[in-house]
Every structure is written in C-alpha cells, then in structure tokens.
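Following are the structures in question.
Values in this text are rule-based calculations from the coordinates and carry no lab data. The model shown is predicted, which means the values in this text are computed figures rather than measured ones. Cβ atoms are built from the backbone, for glycine too; each structure is taken alone.
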Structure 1
Amino acid sequence: MKKMKNQITNAISDFFFEYETPRQVLVRNRRVGVVCRLIQLGVLAYIIGWVFIYEKGYQSTDTAVSSVFTKMKGVGYTNDKGKERVWDVADYVFPPQGDSSFVVMTNYIITEGQSMSKCPELPGKHNCSSNTDCEGGSFKRTGHGQMTGVCVNTTKTCEVLAWCPVENDHIIPDPPLLISAENYTLFIKNSVTFPLFGVTRSNLVEGIDASYISKCLHDPEKAPLCPIFKLGDIVKLSGFNFETIAKVGGAIGIVVDWTCNFDVDVRHCKPKYNFHGLYGNPTETDKARASVGYNFRYAKHYLEDKIQKRTLFKVFGIRIDIIVQSLARKFDIIPTLTAIGSGVGIFGVATVVCDLVLLYLLPKREFYKNMKFKYTDTHIQVSIMMHEQLFDGNAVVIEVSF
C-alpha cells in the first residue's frame, strides 16, 4: 500500500513539475542547410506576400446589403411612314418603377387596329393547298391563333381565329426608329450598408451635391463619380456599337463596385462603375446563332364602336441590369492570429523535407539516423526493474549511458 501511494505521489509530482522537450540534432551539411533555408524563405514569402499583403489575412471581411434606384430622362422623335411621334420616358422605359433592371426601347414594329376575328396566317407560318392541310381547332407553336380548318386560296395559308390582321415582324426597321435614344441619360442612386462594421455609404459621396449632379456627365477619367450616364456612352463602354444594338436589342450590365478598406477613413470608400455586354451582340461572327438581340411584345387595348381592339408593339430594346458587388475589410485580431498560427505551422514543412533528405537520400543516412533517434535496450530495462525489486524499501537511482 505504501509503495502504491509513493508511486501515485511521484506520478502526480512528475506530471506537474517536469517539462519534456524534444531532442534536437544540429547537422552541419551545406546542401541540407541551403534546402532548409530556401523552403523557410518560400514559406515566409508566402505568409507575408500572399496571406498578409495580397489576401489581407489580417482583416475580417463583410459584404453589403444594397438598394438601387434609377431614373431615365430624355425625349425621342420618330417619323414612321409619315407619322410623326414624340416619345417620353413613360413610353420607352419598361417597367416604369425605377428598378435596377429595366429596358429602354430603341426600335419597334407596330401592328395597329387589331381585333378578334378570322384572317389568314402569314406566308411561311402554315402553308396549305386544301382544307385538309388545316386541322380545325389545333394550334401551331409559331402561329398566331387557332386554325379554323379553312385554307385561304388567295394566300395559300390556313385561316386562324386570332387578333387580326396578324403581326408581320419579318422586316425590322433599319436604321432603328429611336436612334435618338443614344442621347438619353440614366441616373443611378445606390446605397450600401455593411452590417458587420456598421457603415452605410451612398454613391452620392462627399462633393456630389445637387449643383454638381445638374451639370455632370459620367466619364471614366474626368468624372468617375458622376451618377449621370449617357446611354450612348454606356453602350460604347460595354463594347457595343449603338446603331447595331439598337436595331435588334441587347443587354448591358452596369457593375457598381464597392471595394473598401475601413482601416482608413470611410470617406475613401467610393464606388467604381464598370460596363459589360451581357448577351445579344449582333456583331458576332456567328450569324447562325439563335435568338440574337432582345425583344418583347406588349399591347394597348381600347374600344372602337363598342369593339375591343388593340395596338400591338414588338419592342426591341437595351436591357440594363445594375449589379452591385461589394467587399469591405477591416483589421481584426482573430484572423491575424489565425493567419500567423497557420504560417508558423507551415514552417514545419522545411523540417519534414530536410529529415527526408537526411534519413533517406544522403550517403551518410545511417549515421544521421543514429544521431537523430535514441534506441533503448529492452534487456537493460528488465535488469533495472529487477534491481528495483531487490531494493524494495530503499530508493536507488541507476543511470545507464548509451
């Protein structure tokens, strides 16, 4: 019992009052030393250059919650077959609510005076030679209405119940009817909030007041912070030709980039505007590509002599998508310590590589193994245990040298 008590006491004492440290062997070898230092320098360059300078591992990050408000201004004029017309914002912007995604009409095809009746299909939509070619009550995906079962001899096409006369959109006006849309202006108002840092910013930054907005026009070099954009400039900066895109339509993305460093004054957090053609560029060399451009249809309904009629518009336009991307950074002790700790851990790669070279590749690898590893002889351990049993009551310390 007394022996067991002593053993427990010694174990507790050893646990609290002894410190273990790994054995180190100093190897004087130029090749291994150079390899070790090169690896350590590489790790150090990675930690400082990539983790801290490029990736800014000493900072925490946050993305913004944003809202976008838009407003178009400008007046267009058309003279289509002797019919003069003036177009304002209520006519050429869809939808009219000032969303971050909208369409500006640049070309159109009008079919006026349509009413619900029976009329022949357009040539090429559903040709026929007799009534048997027109199945009554059926629809054709590319047709304009429900077939009545009658083949119209004058056009050699099937008769349909539809909005008549049916739309003929084979010929697209060229040049575009609303080429004057190039001079329209777009006002963008954007607000962003970074919840983690409690910072709210607007693209109407310091110095962008009502007086400045009333006379400025965005220019990447001369006025990069002006929130007023000319539609022709937007198209040009996105890589499109205005007359080409205005004919059949297309889509442009305006990216409002908020990349901010809150380790400096928040006044330096300002937006940058970038412009990208998204799809529908008709100047592409692949002329067989399907669905070139951007268009949609809408109708204005009215009553004439108690008969419901409509004017159908096929609208070709430029779709504008305003995209807000953001990334804010600020110093934080937790990611800093995490980056330092991971970097220190990577330093162990040099030791692993050098140990592999020492123990398995160099000619004197057996010598280095003997220097690095300390082997114990099990027979000597048994002998020591026997001596301890012989001197049960007295403490005997035996040192064995190898």
Structure 2
Amino acid sequence: MFMTMHRRDLLFGAALMAAVLPAARAAEPAQMPINHDHGAAPEGPFEIVARFDGPGPSGIAVTGGRVFVGFPRHAVNHKGATLAELKNGRLYPYPDVATSMPSDRPPATRLMSIHGMTIDAKGRLWAIDDGKLAGAPLAPGAAKVIGIDPATNRIFASIVLRAPTLLPDSHMNDLRVDLTHGAQGTVFITDSSFGQSPALVVVDVASGRQRRVLASHPSIQAEHPFMAVVEGRPLVFDPPAHKPAFVSGGVDGLTLSPDSATLYYSPLTSRRLYSIPTALLADFDQTDAQLATAIRDLGEKGVADGLASDAQGRIYTTNFEHDAIFRRNTDGTFDTMVHDPRVLSPDGIFVDGTMVYCTLGQWNRLGGLNGGHDLRVPPYYLIRFPTDAPAPVDATRPAPGELPLSPGAELRQQSRP
C-alpha cells in the first residue's frame, strides 16, 4: 500500500533533517594522477671542462694530463686553429701556429681540417685530417693521417691518403691506432663519406700502404629509410627522396678493445654495433669476402656518433637522439652515464683512465640541415664524467680523519644537473 505525501510534508521533513545532520558540502574533485617521464630528467654528474665561443669542437684526446681538441673546417671554414691544446682555460694552436692555422702552405704540409683523434699505447697523439674545407673540393695532399709526439711536440708521421683509397666525396671521420700489428702499427679509419660511398680504410704506418675495405658490406652502409628523433623532431633519412635533415652517414664511430684484438664500429645512420678481429683487418692479403665472414653483429646500441673503450672493455657510445651518453657493458647490458639537455650532438669521445671526455658541437643545428638557418647557440662544451660513480656515503657521518673534497670533486658536485 502506497502512502501519499503532500508537498508540505516533504518540506517539513527536509527541514527537520537539516536541523539534525551537519551541513552538506560539495565533494572535492578527485585528484588526477600526473604521469612523469623519468627518462626526461637529467641524469649523471658531469663537469664542464671548457666552453668554446668560436668554432665547434669535434675530436678529443687526452694524454699525460694534456687535453687536445680538434675543430674541423668541413662544415664551416673557420679562421681558427683546427688542432689546439687546452691549457689553463685557453686554446693554443698545436703543434704550432704555422701548422694549425690557415695559410697558403701546400695542403700536404699543414693541417686542413682535423676531425677524429686518439692516443696510441705509447701515449702519442694521432689525428685524421679529413682535408675538407667547406665549399671547396678535396685538394691533393689534404686528407692524411697525422702522428704527433707530445714529448717533443713534433709530427713524426704524416701519411697522405690517395686514390683509390681516397674518393672525391670521402669524409675521413675517425681513427684508431693498433700497435700490435705492423712494424710500426696499423691505422684503422672510418670514411663515413660526404656522399654515399663509405668504407673502412686500413693504413700500414711503416710503409704507408693503404686500402679501402668492405665498402659494399651492410655493416658499413647507412641504413635507409631511417628515422631519428632529434630535439623532439622525427626526421627521415631516405636519399634521394628526402634531403638530409640530420647528421647522417656510413661507418663513423670506432674503438679498439683493450688488447687491440678487436675493432668495434658502427655506421652513423644505424643503431647497430659491429666488430671484426684486427689481425684479419690488418692483413692486406685478406679479401673483402674473407673479412665479411669475420664480422659480428653485436646488436643495437642506439644512434651513435663517437665510440670509446675503457680498460675493462666497456664501450661508451654517444647518442644524439637522447642528448645522452650510454655505456655498453661486457655482458651486453647498458647504463646511462650522462643525460642532459645540454648534451647536444655529442661527438668525439675519449676515455682517459677513470674519466670520459666528450665534445658537444651542436652539429644537428647546422644551416645545411635546417634550410640554410644556422641554429647553433654558442658556447659549445667539452665535458667529462667518471667511468664509475663513487660509492654512496652518509654525509651525516663523515669518516674519521676525512679530508676536504678536492677542487675538482667540488666542481663535479656543483655540476650535477
């Protein structure tokens, strides 16, 4: 049986309930969870060793506490030194002004455009002179391998690269020196190519004998179509359908194992890492077909420009997609060593003992890749960071007799992003 209630009864009931119950209020809006991309946060301590307001840096090598930096001229034909020593915060043309600064001297007798650099097992500096001046063709004698003894600051080796090893569109990019093969060592060079003709180049130091190898092997070629995300922009490399929109090319980064038995290498436009025994690569009697059977595909390592190894055989790889530097451990796992918005176009990389050095040249902002607009914003940086982070300590309980931090350690702490 239904009861019928009049409107005045309903109103009376509502008033009675209001007198008994506390005042009602609107429910607070639900707290919406906010997602955070943990991979976007800076990671890893690093120190800014130097800031460069002039030409952009590329090659880097350190020996005996001395720091050498290369400033190539193939992208911008600048008027500064192409090879310099960094001392007390200043750059000095190396090995001297006449050799490193622009001049009218024949290309074979001076440094034209220093790119990759390394230190051999004897502590000597080696550099690849790609020979290229922006807007000009390669001149005879310009592309060469240079060896300099820091003990005397004198050039002890100058090996000019010639055809058919050198092509008109060659870009001799980086090098490593193996003193375990050849009477005076063997130099391995990556020709990443300004066109589409990359190759590995092998040079015997004692004789000057040289040759191109594996030019047609997939591990040497740039992959395409290929997409990279650079500063948040998805960019495609697919010649000739698309003009290059980011730094691209064939075989580029390379590094040796601690015992010089293995050469690791990677194309610039690729995410894969490869290796080959140096004993075979240094043997001029080996054919390309024989060399190809010894190549190992070690899997993905991200988009890398420079590669470097430490004494434990771990490989440090720059990554211009993530503004980062990663490390490939000997078991194939990876660690993020540095990740920071300032790490733009990490390029040359070098391990000196327990410190890793890297140049940041902002190469993906060059005008040739951005419709003629040079988007680089100086200064350019040279950074360094430890191969292994120090063990965590409890700052509230200093160890007995603990000494103050050294100035270098203080600076690294202050530089933590």
Which one of 1, 2 has helix-only ellipticity at 222 nm (-39500 (n - 2.57) for each DSSP H run of 4 or more, over all residues; to 500), as calculated from the coordinates, equal to -2000?
2
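Of the structures 1, 2, report the one carrying the highest value of relative contact order in percent (Cα under 8 Å, 6 or more apart). Please report the intermediate quantities before stating the final value.
On the way: 1: 20; 2: 14.
If we compare relative contact order in percent (Cα under 8 Å, 6 or more apart) over 1, 2, the biggest value is for 1.
Ranked by distance in nm of label points 7 Å out along Cα→Cβ at positions 102 and 294, which of 1, 2 sits at the highest value?
On the way: 1: 1.3; 2: 4.3.
With respect to distance in nm of label points 7 Å out along Cα→Cβ at positions 102 and 294, the highest-scoring structure among 1, 2 is 2.
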Looking at structures 1, 2, which one was mean projected area of the Cα convex hull in nm² calculated from, given that it came out as 44.0?
1
